[in-house]
Each structure stands twice: as structure tokens, then as C-alpha cells.
1. One of 1, 2, 3 was used to compute helix-only ellipticity at 222 nm (-39500 (n - 2.57) for each DSSP H run of 4 or more, over all residues; to 500), and the answer was -16500. Which one was it?
2. Identify the structure, out of 1, 2, 3, from whose coordinates semi-axes √(5λ) of the Cα gyration tensor in Å, for residues 165-300 alone was calculated to give 27, 24, 14.
Structure 1
Amino acid sequence: MNRPDLRKAIPIVVAARSRPAAHVSAFEEPMFASRIRCGAGALAISGILFLIYPALRPFSDERSLLGAAAFGSGAWLASHMLAIVAFTLLPLGLLGLQRSLLGTSAERLLFVAVVLSMVGIGFTLPFYGGETYGLHALGQEALRLHSDAPLGLAEVIRSGPGLVMFLAGLLLLAASAIVTATALWRSCRYPKASGIPFAVGISLYIPQFFGAQPLRVAHGLLLAAGCVWMAACLWRQGQVESVEDNLAEQVTIFFYGLFMDPEALEAKGLRPSRPRQAFVERFALILAARATLRPGGEGRVYGTIMRLTHAEVDQLYSEPSVAAYRPEPVLARLTDGTAELALCFNLPAAPQGPIGNPEYAAALQAVARKIGLPDEYIAEIPR
């Protein structure tokens, strides 16, 4: 059976997308990959700064004038300021990771990780501010007086409610790192272990405070390795997105059956890009041996729009179970209120035989829950 030439359908879609709203989407494409690369850069810089911090920070007896000299030095100020920058850049890197996993189940985990990291860093940085500027001022005052008496206030700065918030913030960051490692392990786009060094490094942040400088530098090296590894993987993902957006001839497809799960397509060796939840109106979902859409009525069918290359679409619909499907243009409405023209594959004729397929319906409901379709729609999927 000859497959239809999708390139003949593309001019219809491209022409319709030449309206002003389409220009916004066109500009968003390179920005999508650029934001991923910015996240990779933020992760790499953060990791390097986590290593420089303990290597540059002066260590000495903090109850003597040697401690005052350490507190009052430029190295103390610079190293702690670099640590503050390292913490600040972490959520930007995690946002890049989340963006690279849009439309997958791992994206939700990364969202949780981003939120935990933001709250954790918000709790952590005030303590670092006191450590950086407060102890620096104490050290300079002790040196001016040639007395270690002012250093007694160091314990005041490092204790009390500020310390409680600091520890709570680091625990939240550890939870964020563990969630990040779990998301990368479950994703199909990153090496399974790529988040583990980062999770271990962040989780050990509190215990490493009790070690000497060599141990703390080793910890910084572990954390740097974890951040740089994730950054390298994220950068490669950004390059893939850029190549797909700028070089590959792609088609926007509206999927309403089991193919609406991006991870299912990735398991087939495809690389769907920009998966987004969408729905089409004035269609009804029909389940027989497979799913198809029937026009008419006031119905609404939910699914996912994704972009695939022509070769990937041909590969997907060359499978015997879906070889009879044919593309037709539809207007897919997105959850943000915008609309985009896409191709939708349907059976050219109504299914023959009895209508209904409980086994397929159960699988479709499971996929719909996984990608977050509305509960009302899931409950109405015909069995």
C-alpha cells in the first residue's frame, strides 16, 4: 500500500500558519533551544563555583587573630560571594532541564525540583549573607583592635533562627536534587545516572561542613562533576532541539490515541519535539480495533500536538496496525488559548464491526492520566 506524500499536505498547514500568530511561534523555536543552552551554562558555571568556593576560602583557627585575618580577607569575601552565585544559578539550570523534558512525565518531577530548589535557596542565602558580610566585618574590626574579642559574635551570627532556616534550606535543596536525579533516571533523553553525582553532592552539603579543607574541596569536586555532567547532557539536548527546529523539515501532528504519550514515541526511536496538550472541537472519539475521530456534533477530543520529521511520521505510520490511517488538517486548540494547525491521522472509513474496545480504552485512559488530560474527558472515553 502506498503511503500518502505528507509534503503535499504541508503547504496547507504552512499557509495557514502565515498569520501573525504564527510568527510568534516561529520566533519561539530558536528561543526554545537557546533557553535550554542557557540552563546548561548556568549549571556548568554553578558547578565550577561550588569547587572554587572551598578551594579559595581561607581556613584557620577562627577563635584567634588568625581567624580574624581569614574573616577580614578578600579571599573570604570573594569565595563566599562565589558560593552565593553558585546557589543562585542552580534553579536556572534546573529550569533548563525541565524545559528539555516538556510533555514527558519527568517534566512534572523537574517542576517539583525547581520549586524545592527556589524555596531552599531562599532559606539558605540569608545565612550565607551573614557568613559573608557579617563575619568579614567582624574580622576587620578584630584586626583593627588587635583583639580576638569581637570574634565571639561569630557564634551569634551562625546560630539561632538563621541557622534553622539555613539547615531547612539545605534539606530542601537535597530533596530537590534527589527529585532531579529521579526525573533524569526515568526520562528517555538523559543517561540514567546523570543526576546521581549532583544528588549525592547536594545531599552531603551539611555533613561536609564538619570536614577539613581537603574534604570540602573533594566535596566541591563531586558537586562540580555532577553539575557539569548534567550541563553537558543538557547542552547536547539543546543542540538536538536546535537542529530539529532549524534544519529538519518537521510536521505538527495532533495525536489522540496511545501515540499522544511522547515517551511511547521515544521508545520507538523517534524524537518528538515541543509536545503540548491540545484539543480539537466538533469531533467524536470512536474506539474499535483502533481509535479514530469522526467529525460532527459538539464534541471535544483531547490529546497532544508534537512535531516530527517527515521520515519519523512515515516510520510511525508504516507499522501494519496503523498503515490504513490517512492525514487531514485540523485546528488544535492549546491550553493557553491559542490555536495551531496540525495534521491528524484518521481512518478513511468508519470502523467495521462492533464499536468499543475495553482493553484499548483502559490503556488510553492510563495514558491520558499520565499526560494530565482533564478528568472529565478521561471519564467519558468510550469503552
Structure 2
Amino acid sequence: MGLIKYSPIPSGRMGIIWTLASIGESVIIEFGSMGHMLYMEKWHSQLNLRKKARLYTTHISETDIALGNTDRLMKAIEEIIEQTSVKVVFLLPSTVPLMIGTDYKSVKMALEERYSELKFIIFEKGGFDVDWVEGIEEALYKQVSELVLPKTKVEITTYNIIGATPELVGFKQDVYEIERILKNAFNYSPLCVFNLECSLDEIEKASNAQVNIVIRSEGIKAAKEMQKRHGTPYIFCRPYGKKQTTKWLTDLGEIIGQSPNSQFIAKEEMECELALGKTTEMINYLPQPMRIVICAHKDIAFGLNLFFREEVNNVNVSAWATHRYLSDASVPFIDEAGLLALVKDSERRAFYFLDWQMGEKLDLKYTAMNKDLSFWEINPYTPPYIGYRGMLHLLSKLTK
């Protein structure tokens, strides 16, 4: 891992914890140094979640490392199971055990023999050799492959959301906007939201949903697994702006065999067009096109870039992904050094969508897309970024 001045790229471990943090009736146990979970517990408390997993760390000694001893882990799990009401245990690897080759599969087998009534899930994407998006992908996939039970019946007019993870600013608000839109457009309700304050029971019954709504690329692998095992179709889109949202609803309607409510869509589109007209009027007063720089998760960068280019006039947009794993020619990867060079070359008038730390430290005009440990989630009802109301929010950001 190279030297980072402002905002290091999170590891796979962080992506796993972020994904599992809001699952009720579960514990996350890390075989590693005690300081790891102290920071995580602080961040966990700032999310303002109604349901959340319990976080534990075992600590690890020089003897454990030298001899590959896992007795400390086994004893910690035994104590936790005896003292808490838990249905699933997530065994989280930390960097040192991964480096010395701790055999988590053997640990899992031993635990399953002793506690046959519990589920134990292990992960492989917890090191610094992968970034957080790979950890999120594995965590979503493991839930679907190891926790979701066989379908008992299709609950018509229900859906699952796959990919709601709390490292993104507005992750609750975006979920609420999806729920609002789908209720008004199709009269559909959520069965399970992976992973926003969901219970183990909701995850187990997720196969009964009529369709899966995937809102980030890391959830596609999980959605394909559910389609393979349970026959549940899925649609992938993170819709920004009026055009993307309406197209998403049209495509979803074809999958479920129901046309969206045209009156609802017309009303929402009219509100967006009114706001867009005023925004365009203000931007046209600028002496040159407005410069917009997007450095974010690949799906966010792609969606925002498409929205600004298709729907907002007199803007000059560039988009970059802040991780290598999902980046491609449409949204190339940019590291911190590249971003610093980009900021230096761009005009100070440019508006940025990027990491909170970078925006603060560089004193930019920006909207934060990622949180850090100083971010408190107090009000879950602030405006979203995706959907129709998300477009209103984005336009209001530009005009300020």
C-alpha cells in the first residue's frame, strides 16, 4: 500500500463490514488486533441504525502469529454464543491471519460440528490486496448463497433491493426514494433490503420476492445466484435524473409484466423539467460552460456523468472511478495523485462530486459521495441523489 496524503482506498475488510453492519441477530467476529474494531464501533454508532450487528475482536498475540494458534478465536466465539442471542456468525479475517495463512475453513467446520443450530460464514476478501468493492461483492454473494432459503411462494408485488451499503452518503435516502417510486409506479413493496437494517428472517425469505432491484455492480453476482437458484429475475440500474429513472421503470415493467403508473411519471417529470429550466437559466449566465468533475464509485460516476451530459446544458463533465476493480473505459480509475493533478489543472470554479476528506482538505466546491469516521448520520430524510427527487437535489447543488 503506497503513501496516501488525504484519503486511502478502503480494503476488502472494510467493504465486508460495511455490508454486514446492519444485519440484526448477527455478530461479526474478527481474529485480529483489538484496535481494529474500536474504530469500527465508533463508525457503527454514527450510522444511526435501528438494527445492527454486534462487533467483536479477539486480539491476537505474537504466539498466535508464530504458531498459527486459533484457540483464542474458538474461546471468544464460545463466550459470545453463550452470552448473546445470535443466529449467524460472520468470521472476518484481518490482515495478519491472512498473511500467515490461518485456516478459516477448518475453524468453520469445527464450529459447525459443535453448534449445528448456528450459521457460520467465512470470507476471503479481507486483505489489503483487494479494495472495498470486492469485499462488498463477496459479502452480498455469501448472504445469498448461504443464508437465503429455498423459495416457498412468490409474493406478488414485492421486491428485494441489493446493494444498499452505508459507506455512501445518502444510502438510506436513496433506498427510501426507490421505495417511494416503486410504490407509486407499481404499488410494490420491499421484502428485503440488502443491507439496510434487515433481519435474518427477511434475508432467509428473500427468495420469495418477485424481482431483485440491483443498485450497485457488486450486487450483480448475488442477483445472478438468486436467479440461478430460485428463478428470481433482476434488473441492474442506479438511476440518476429524469431520463434514467423513467427508462428504469419502463424496463422493470417489462420484467414484471406491468406498465408503470403514467400519471405518477408525468407528475414527477414535470417537477424535474421545471427545476431543470430554472437551473439552465442560471448556468447560462456563466461566462463559460460549468465544469463538473466526478470522482466516485464507478456506478455513481457513470450515472451522474450520463445525467449531466444528457439533461443539463452548458456543462463540461469528466468522470472517474475511485477503485480499480470495476473501472473500465467508460469510467477510468483515478488514484489520489491523479486527482490532485486534476484539481490543480482545473479551475477553482469547478464543482466536484468526491470523497468527503478530499473536498474538505482541498477546500473545493463539492458534494460528498463517501463518508469517513467523522460523518454522523443524523437525519435519514434529507433529499436522495437517485430517482426523480434525486434530480431535484442534484440541480439545487449546482445552483448553489
Structure 3
Amino acid sequence: MDKVALLFPGQGSQYVGMGREIWNRYKGSQRIFEEASDAIQMDIKKLCFEGEGKVLAQTMNAQPTILTVCVSIYHALKEELDFKPSFMAGHSLGEYTAMVCSGVLSFSDAIQLVRKRGILMQEADPARVGRMAAISGISAELLSGICRETANEDYPVTIACVNSNKQIVISGHYIAIESVLKSVEKERGTYTLLNVSAPFHSPLMTTASDLFYTELQKCTFNTPECSLISNVSGQAYLENDSYKEKLKKQFVLPVRWLESINYMITQGVTTFIELGPRKVLTDFMKSIPNTSRSLSISDPTDLIRVKQLYSELHRGRELAKLKNYLTAALISRNRNMESTYLTKLNPLLSELKGLVESTPTTPLFNSEENAKKLLQEILKLKYTTNQETKGIMEHL
């Protein structure tokens, strides 16, 4: 299959009722909800399915509930499909989900971390001087320059997220934010003030970042099972990178989401699948080139659709491989001049052709392995040397 990246959304994707249909259908998802509730001593299922919107939207509640729902969807996906993604990436809070699903963090550690993260973020701006705004119609370079010219030690403002070619989020002190927005209007840009509890991903989160670093020291971080993207760098974590340091920095530095997507594209990713309550990240993709195959999973119907696509992609890749085996069988040199050669060859070729012809409609179990064995028999029948056979098989 083509390289696949799994994407996980951040805060703002929550809504009352999220995850209910997945929970109803998949036992693995039900266990995730139970584990989350036990780990932080709160009824996650009730908060997600029956809670009040305002309560669910509170940062300290939104973060653990979104993490739970996203991980539960991932477990449902694993029940339906046996495949390993090449990359995982999450937007802000979503990076913790990606860490769980890639094996870097245990779910128990992650749910406790994001609960504490949410509390620290919610309490980071007691004077309520912070603001965030989503900007459109202006380049990241120009907006960054405006922020630099406006910001000072008392009134900081900075780019918080570069989400797509059409949306950039700024964060900081309201006085600086208002000044930047006036400049945006002069440049004929548009903006929307965001309803958030604090100015995330800005210098105003420094104290919260320092406090959270203490919590990070309590957790064990493992090697990821696939490439994992860092919000801070916009690229995959390296072997010697410190997860703790980057998660601390994530509080005060921008989410390089557009850069992350473009990086994965350069690494060969052709399919992006968002796992989460809404389609926030999938909507971002609409303005990013080379992301036409972008899907989202939030309920069982989405899972069926993705399963069908996976089957089609897998079948296409398998068919291409089988055709290569058949081509190698037909064009490889023959040194067998015995009179019975064709009598022995034709049934083998016929069986190999049958595998190719059946794959577009009803692929056979282990068809690729069977094709490989047939090719090896044909090469042996042709008196192909061991060295030549090795070269052919390695090429395939």
C-alpha cells in the first residue's frame, strides 16, 4: 500500500456525543473509555456522551476526552484493518494521541498528562489578558513580520499555528493582538477571534510550560513504532531527540502543521487519515497541494469507507506485484532444451496467469507468496543460475 499517515486533531474538535457510535460497536473502544476514567478518576463516557457543551469545552475536560475518543477510534481501526502507517502526527494536543498510538507513551500516562496539561493551560491566564485569532488572506511571512514589529516584553504576540495555506493562528496579549489585527485589516486580511481559555503556544504560557515539565519527568517515553512528527520541528523525531523537551517547548512555540504535512509528502506519504471527532484537519488539507487523498474517521460508517479504500489500494499494489512476477517468468532466459520443457512450463505459467487474472475481483489468500513460489519453480525449470535467480527475486 502507498505510505499512509494517521492524523489526530487537537482541542476544538470536541462535541457532546463524540465517540458514542464507535463505543457502541467496538469492545476495544469501550476498554479505552474505562481505562481513561480509572486513570483520572472522572466519568469520561458520561462527559462525552451526556455532558454539557460548556463543561466539555473547558480545556481541562476537552483535552482528556478528545484523547480518549481519538485513541478509541484508533483501536476500532485496528480491529477492522491490519496495517501499519508510515507516519503519525497530531495537532497540539493530538501529538499526545500520536504518541500513544505509535507506542511512545502508555495511554494511562498520556491521559494523566493531558488532564494536567489542560488544567495548567486553563489556569495559565488568570487575569484573562490573552487572546487568539485565526487569520486568513495574508502570508505567514508578512504576518510574522507584523507580529515581530508589534510585540514587546509586556505585550507579546506571535504566530501560534500555521494550519494551512489559508489559515494562520496568532496568540498573545490582547493589546498586541488588537494592534496586529488592525494591520491585518490594512493588508486586506480577515480574522476570527477564537473562544479559548488562554493564549496557547505563546510566551504567556512559559510558567505553565515550566510546571508541566515536572509532570513529564514522571513518564516513560519509548521508541515509536513508526515515524512520529513533532509540532515544534515540523519533522519526524530523531533518535536522539528529547520528547520531554519538545513537549515542554510546544507550550510556547508554534504548531508547524503545514510544514509537517509538506514534510510527510516529501517522504512519500500519499494518503492521510484523520482519526477524531470532527474533520478539522481534513478541512485544512483542502488548501494544501498534493493531499487529495485525505480521509477522516469519526464513526463506524467512516471506518467501512476507509476499509474499502484500503482493500482497493492493497489489491492494486498486489496486482502490480503479481504482474511483475509473471513478466519475470516470461522474459527470463531459458537454458532447458529438453523435449518435456514446455509440457512442464505451461501449467506453471497458467497457474501464475490465473493469480493475476483473479486479483482484481477476488484476490486469493497468500497469492503473492504463491506467485513467488511459482516463479522460483519456473526459473529452476529454465536452469536459471542461483546468482541470476537471486538477482531477479531481489529486484522484485
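What follows is calculated from the coordinates using simple rules that are stated; it is not laboratory data. Here the structure is a predicted model, which is why all the values come from computation and not from measurement.
1. 3
2. Values: 1: 44, 18, 12; 2: 31, 19, 13; 3: 27, 24, 14.
The read-out was computed on structure 3.
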